[in-house]
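Please treat every number below as a calculation from the coordinates, not as lab data. Here the structure is a predicted model, which is why all the values come from computation and not from measurement. Cβ atoms are built from the backbone, for glycine too; each structure is taken alone.
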Structure 1
Amino acid sequence: MRITVLSGGIGGARFIEGLKAALGPDDEITVIANTADDIWLFGLRICPDLDTVMYTLGNGIDPERRWGRTDESWQVKEELAAYGAEPTWFGLGDRDLATHIIRTQMLHEGKTLSQATARLTQRWDTGVTLLPMSDDFVETHIAIDGDSGREVIHFQEYWIRLRASVPVREVIAQGAETAAPAPGVVEAILGADVVILPPSNPIVSVGTILSVRGIRDAVLATKAPVVGVSPIIGAGAVRGMADQLLQGLGIEISAASVGLHYGSRRDGGVLDAWLVDTADAGAVATLEAAGVAAEAVPLYMNDAVTTRQLAVDTLSLARRIGAPAH
């Protein structure tokens, strides 16, 4: 099988771990990672979602935080603070810095982000093909109410400095309308046997990937079934700030509403099927009435066993619906 996954960071990376465990040695996984969270800091290009996927699948992720390197230290961060360097709200670990230095060096040499990513992943035995969604500039900015009116800040500042504590007025994928998919992205979607939207943030992870010109069209055109996994269980997000973003954009915080936000491919959306948690089994009828096949299964990825089972359930639903005609 050829599986293509449109992934954000922590939730998507965890799901892909289970997917790898559920597949055989001849199956192929391509991960298209969100790069709109990327940011320049201290002269370095930081790619949080790419790195989280790479470290997780390469067994280099911190097992407690689920981001950054295992056995990390923070001496450089302390030294930067001693110099009064800004911003102080974003911390770069000492081991993590090596990744950013190599990436930035390659970018300054004229390499693309795809080329830099391929070089970095040579070190990590990820078992997947990891692609950035685009080699072009795309950044997620968040509009909030500032002291003197509307203020637009980088997503990382909203999430880390403000802790997603202020209302969202608009989410802006700056550059997405002119960016092109990275090499191999469209081909991976069109050539897949299954396309999966894992439990990543539907607005600033999967949503920004789909905002890149040509990627949404490829998802609409692929002959593969497109199956999504809800990042919402009950009345809240499993992890991250999806609650705040959905609320700010006027979308109800529920598994059904996120599925309907993605929409059925039958009606121009991107989903053929949607997995919800057993706690949200009542949403199945609503989703199916809207043209999205749905099942309720346990979604909590508590350990390797439950994570693998979620991947198995996702693939089973894809097989059940087959290749829908649109």
Structure 2
Amino acid sequence: MNDSAQPSHWSPVTTVRTEDPDRAESIVAELFLPNRLDLGHGRERLDMRIAGVRLGGLTVGRLSYGRSAVLTTAEADNFHVNVPLSGQARSWGAWPGGAVVTTPGMAAVFGPGRPAEIAWTANCTQLCMMISRSEVEAELETLLDRSLRTRLEFDPAMDLTTPTGRAWRELLGMLARELDHGPALVRHPTAGRHVRGLVIDGLLLGQHHTYTDAVNAAGSAAPRSAVARAIDLIHDRPDEPWSSVRLATEMHVSVRAMQEGFRREAGVPPMSYVREVRLHRARGLLRLADPGRTTVAQITARCGIGHPGRFAAAYRDTFGELPSQTLAAP
């Protein structure tokens, strides 16, 4: 049996591997919640691998069993999200209706107060998250600026291929890398709290739930102070992969409120403003650059511009010349 030693408490990142079903159950119970593992009658060897980290009210673990298995959980106290990184998972019992089948690009969202059953294919690896119910509900109350009157219920299947879903998936990818290489970022208390807030806001703003309409209608536009902070972020870090969702999440407002706030304060949507800032930043750098030592591609990379062809066309429309002409000018 290959079973790595486990400390008496979960360190910032703990990696465990075991072939013992009882041990596998206890590991998942310690990190997430009580569970029962059913391996059926197959003869495949269990090769359970997990790497987990706790960030206050957020627990993240990458989990695989190395064979087909069915995990039955106890009633959850918190919200859980499972994101397949490979293979397929089939989940049922946590919602009324039928099962939810997820593969990479689709996540399953589980609410508190219900048990669940999750069938893993042999090649299934999932990024599993447990998110504090109290922190999710408190953040939702902040977004609504009022107390919750009914139970918060998320739709069970979350599409991660939409623009909103992809932005949230990028954040989860960063957490997965922390599991691989050690907690370089999330070890710091301030950074850990910030990441936890982004995960919660991304879920509340990116996945439909019983309060989605109320969140989108909460305030016709973001406060001027929130828009000003977002504008400062864009100017300070134009190379960041900004999106309307990410800006809204950073400012703790709804996407609709952020969009309306930008239209009111800047006269354009958030991503149009980002494009304008990058164009002007690129023009300033091109004017200062030595054409013998610098290329247009190097400048666009420094400004976070990922589509050189579209950039060149937008640059010409804005400034009346191509980026290469600005670089070559005396």
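Worth a mention:
- With helix-only ellipticity at 222 nm (-39500 (n - 2.57) for each DSSP H run of 4 or more, over all residues; to 500) derived as -13500, matching label from 1, 2: 2
- Read-out relative contact order in percent (Cα under 8 Å, 6 or more apart), computed value 19, structure in 1, 2: 1
- Which of 1, 2 yields 0.45 [FRET efficiency 1/(1 + (r/R0)^6) of positions 98 and 170 (r between Cβ atoms, R0 = 35 Å, to 0.05), calculated]: 1
- Which of 1, 2 yields -0.28, -0.61 [log10 I(q)/I(0) by the Debye sum over Cα atoms at q = 0.09, 0.13 Å⁻¹, for residues 162-313 alone, calculated]: 1
- Winner on mean count of other Cβ atoms within 10 Å over residues 122-129 once structures 1, 2 are ranked, highest first: 2
- Answer label among 1, 2 for the case where Cα Rg over 2.2 N^0.38 Å, calculated from the coordinates, equals 1.16: 2
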